[in-house]
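Undergrad: Structures incoming, each one as structure tokens.
Just so you know, all these numbers are worked out from the coordinates, no wet-lab data involved. Bear in mind the structure is a predicted one, so any value in this text is a computation, not a measurement. Cβ atoms are built from the backbone, for glycine too; each structure is taken alone.
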Structure 1
Amino acid sequence: MKKRKNLLLLTEYFPVSEDAETTGGVEARVFDLVKGLSHSYKITVLCSRQAGQPKETTVFDARVLRPGPILPYSSKGFLVRRILTVLAILIKGLTLKPDIVEGCSFMMYWQAFLIGMLTGAKKCATWHETWIGEWIKNKGILTGIFGSIWERVSIKLPWDCIISISNSTKKRLLERRVTCKNITVIPNGFNYAHLEKISAKKTSTPSIVFLGRLTPQKDVGTLLHAVKEIAKKIADIQCHIVGGGPSEAEWKQLSEKLGIQKNVIFHGHQEKKADYLLKGKQCHIFVSPSLLEGFGIALLDAMAMGLPVVVSDIEPFKEVTRNGKGGFIFKQKDYKDLAKKAVILLTNKKVYAQKCSEAKELAATYDWQTIIKQYEKVYAKVLS
């Protein structure tokens, strides 16, 4: 039997069990990557530790280690704890003997490169999006300055390979003169068979679902304004906001200010992905007004469940939907355009059926079995 190579994955967050209690797109991708590659690689995951999480667990036969202090799940802040976590992961990684090490998110690039350089392992990094020139706008002054320096250096490191999750991200990397010439695009994926097993009865009234972290970049405020417009034509419209995050309180207040609190239901963070997907499958259409995405796993999940989509015109969404297949694209922040296209889907049965079929057909091309094969080819080439 061929000996499995040692694969070391560095990611900021990772679930504690196989129930997939993921909290974001990067975490979900790494979780599915571990699940798909555990049969062919001996995998170790190094990540941060949240309150209540043990320092070591086993997930899909992978060893998951959480050195360093407790780090709250947050999109910004806690800079000292993040730095201590970075150092702890670097120190722990140097005690391991990987054949290949991959930095799976922004905060893990430097450690992955240094571990590879000092242990002789091949050095890889996955870029979900690049924020060079946008860090302070997206994360505030302190975190933004730190993040900008971190990524500017990371992008110039001589990686053995870079994996980009979309062509639009690869294009942005090339525009910023990335040093590595070996860049492969491997999109996000999903477990199609798992989604097929989820049985859900549609809501009795027309419904919209948003799936994702509630952060400023998701721009749920535009969706809420659109709901007010939609309610003028569909009085019993329901909008289900599935996810938690720092902007949740702000958007609850906005729904009250707009007088649509009876039309909007905030479900909060879902610990298990099955619960998250169930709530999505119960609805009729998926909407994302996001201003910033590297890819959009929630969009892919929605299409796989057969939900027609209405999404903002950011490049990753246009790429994933191939310019609107499976739904409609609306102009960023234009809530009236969003509302108009949502109403078409919710009132025109012929268009709705066509977009449902398109969504499922397109989503099938992103099945994780296909994605895993692409990873295996990239790793084999790097290790050869």
Structure 2
Amino acid sequence: MYMRCMLVLMLGLFSSVSWGADWVKEKDIVIYKDAAFYSAFPSIVVRPDGEVLVAFRRAPERKLFGEGGSNHTDPNSFLVLTRSEDNAETWSSPSLIYAHPYGGSQDPCMVQLSDGSIVCSSYAWAQVRGDAVDRVEDTLKHGQFVFMGGYLVRSEDGGQTWSEAIKPPPVPGNLTRTVFDEPCPAYNRGAMAEGPDGRLYWAVCIQSQLKPKRISETHLLISEDGGKSWEYSCPIAQDETASFNETSLYWTPEGTLVAFMRTADYDDHTVIAWSTDGGKSFDPWEDSGFQGHPHYALRLPDDRVFLIYGYRHKPFGIRARILNAACTDYETAEEIVLRDDGGSTDLGYPWAAMLPNGKILAAYYLNQENGTRHIAGTILAQD
């Protein structure tokens, strides 16, 4: 903490940048909405030519089949992609990224690498019929669904075509197994980060305890080949009572790797951890003092950080903070309310990107009056 405080003082001495919230909301937009589909969990990539890609998970709206409603597990949930060539004003019809052969996919999280390739991580749930689900032990379950762990796909042509699924390795200490009684491959919802060394860094979640209550931890994997293979590095955050998951990574200009984490059994507080040795180890995690999850950190042109997160407390919506370049003023940075018109807690999971016109696009999923879950957005401009 001492080194981070000294860095803040140095930044203040040598920079005239104001840390105030000088980005303002310009308008809200709808990126994709169809009453026939439950759409959620977006991520954004802006291509070198200015084209904007938004990936999301789309599943049938189960109310149309006479069911009580939709949720986050569905055998027909696929990863899809929509495009904009005019700074998020209009969007294409969705195209398919990937449909898992054994079940429904979740949370397509894209990262664009310096060579222009795109890596997209996801994870899947397999539906198990009848009482067979009761015979699957040492795993995560959601009703009749059994967790399958994570996978990745890659694109070399701007998201036009995608590779077959890449199965990452299991993480040491993870207790969960798939429906095939195999160790669950690594998984996460959140942003990977390409490091200054060209390697790809990925914060993943494990279940370190299943009974008497479930406890999860976060750990770091590193890829030397753009996500095709992975090696274990170190723990990010562990605790005997609190759980950590859904983590986004961010590299500061000074070369510090920052992890923004969702928590469970910790009053929904955001927690943060720093690695100052290139991902070999992390300092003990710190409580940010504010609520919200999950997160995405976007570097602004002046090296400050636009940190956006979902807010599942009344009034439901989307919030953000603008942090200093070192991400150390999280306790005092002003909270910006982007949306407070959500219809329930089933919303959020934001992502953000700088548009070619110099504005910020924030994308997230939203419901209003508990209606159709759709991909919405907010455009911010500098005041």
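Undergrad: Identify the structure, out of 1, 2, from whose coordinates P(r) over Cα pairs in 20 Å bins from 0, in percent was calculated to give 29, 62, 9, 0.
TA: Clearly, the read-out refers to 2.
Undergrad: To test your reading of the models, identify which of 1, 2 gives -1000 for helix-only ellipticity at 222 nm (-39500 (n - 2.57) for each DSSP H run of 4 or more, over all residues; to 500) when calculated. Walk me through the intermediate numbers first.
TA: Values: 1: -12500; 2: -1000.
Computing helix-only ellipticity at 222 nm (-39500 (n - 2.57) for each DSSP H run of 4 or more, over all residues; to 500) on every structure in 1, 2 gives -1000 only for 2.
Undergrad: In addition: Given a value of 15.6 for Kirkwood radius over Cα pairs in Å, for residues 205-372 alone, point me to the structure among 1, 2 it was derived from.
TA: So the calculation was done on 1.
Undergrad: Continuing with this model, one more query. Could you tell me which structure in 1, 2 was used to calculate volume of the Cα convex hull per residue in Å³, for residues 253-332 alone as 92?
TA: 2
Undergrad: Can you rank 1, 2 by FRET efficiency 1/(1 + (r/R0)^6) of positions 133 and 157 (r between Cβ atoms, R0 = 25 Å, to 0.05) and just name the one with the largest value?
TA: Comparing 1, 2 by FRET efficiency 1/(1 + (r/R0)^6) of positions 133 and 157 (r between Cβ atoms, R0 = 25 Å, to 0.05), the maximum is at 1.
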